[in-house]
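Take a look at the structures listed below.
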Structure P
């Protein structure tokens, strides 16, 4: 059975797309025991490898797309159950639309393949969309990021690729930020995770360790676990809360409701 390919996309840099890819990969591999491959599909602005301390690699996805060598030669084992295919730091012209074709020979080796898409509105992001079974769109709570997210959604819809939902990143809990309800109303998609702005993310990056592994008890780490669980059709039980605690909550966060509905819909469609 071929692995499920999920594209992580945004037509805007700086919203945390690569950080999300790295953390989802790390959590799925370490905490959910899934065999995971991450591919840097940001072919002209590679930095997924940098999140794991990979500064230079002889074989990259760029070379595969130029038919220089087979994709199997580019795979780097990063941790138990976790592999990565980096992109080249020095860009040369390639045909990114070959991505879907090139990953086919290795799909059956993995449970999940995560594609870290390009933020550029060109064939690079289109290659991720066309190679993905499903998409997740990462955005920030501002009008510019939302506009870019809506554009990405329209492209996905034209290509008939399902978008699972939004990841809302870099939340500061300020009055000037767009609310979850505003984002969902504009996009017609559920917000599946809300990731707070936290300096620990930069600290983890400086150590080339995903923040979900570097600081596992932070709110952002728990949100990544909950998001990862949805990708494998499981409900994550937050160990910080007992059922009585949840019952006593005056309001349940919207993303928690969305995740429960997401799992419920999956069960109903099984």
Structure Q
């Protein structure tokens, strides 16, 4: 069957994709405390789910923080090699979005900013604000760490009960400054704020910080397309927040299908 496997071994989640004749046949992600356990578990789970065997796999490409534990050692006797994570991020985003001249924002535990242009693919910076920020703050403020529970809790939350809005500090309408724009995240937490309000405030703050960093990153660049990848891109709140950024700035924020698997996919397109 000549299946090519691309695997992104992250700090908490391992993601795997399979390609046959350059076409995506499936995806899988596995969570495990031990990265090698997650790697082998992901391969086994993927092959079972898609009715394939190790004999069907022609090669395996790895990236991510856990890839260093494997290097270029052969897995199951299958040709295996490791590629640069930022190259994988850029190639994966290009493949999923169909865009070439882009800023790629990989929203994992932290956030990486990668520029992909005709000159090449380069990492231009990063932020410690990312997916890891959400359960960290929620554990302190809500006594919750489970990300799915936090997302569900945020549904129905009201930012007006936690954030200071422009309307709270400016009495008159300013055309370039919408009244419902955030002036200060968690700058107006009310005594009546619910857990849903706080959960939404945490998620919204992370997305707003990332969004503004995107705006600054391409301010003096000939780039107008920002491709959002990583698990955070799948949060239901992401599309709303980044649409608002698009409306305000004119920047085209794109969340492609299978955004959470962009880095795993990109591994197979990096020249070794």
(message) Tell me which structure, out of P, Q, gives 1.4 once distance in nm of label points 7 Å out along Cα→Cβ at positions 84 and 116 is calculated.
(response) Q
(request) For the read-out mean count of other Cβ atoms within 10 Å over residues 60-67, a value of 23.4 was computed from one structure; give its label from P, Q. (result) Q
(request) For the read-out Cα extents along the principal axes in Å, a value of 59, 40, 36 was computed from one structure; give its label from P, Q. (result) P
(message) If Rg/Rh (Cα atoms, Kirkwood Rh), for residues 108-179 alone is calculated from each of P, Q, which structure is the one that comes out at 1.14?
(response) Q
(request) Match the computed value 19.0 of mean count of other Cβ atoms within 10 Å over residues 28-35 to one of the structures P, Q, and report its label. (result) P
(message) When mean count of other Cβ atoms within 10 Å over residues 196-203 is computed for each of P, Q, which one produces 23.4?
(response) Q
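All of the numbers you see were taken from the coordinates with simple rules; none came from a lab. Fair warning: this is a prediction, and the values are worked out from it, not measured in the lab. Cβ atoms are built from the backbone, for glycine too; each structure is taken alone.
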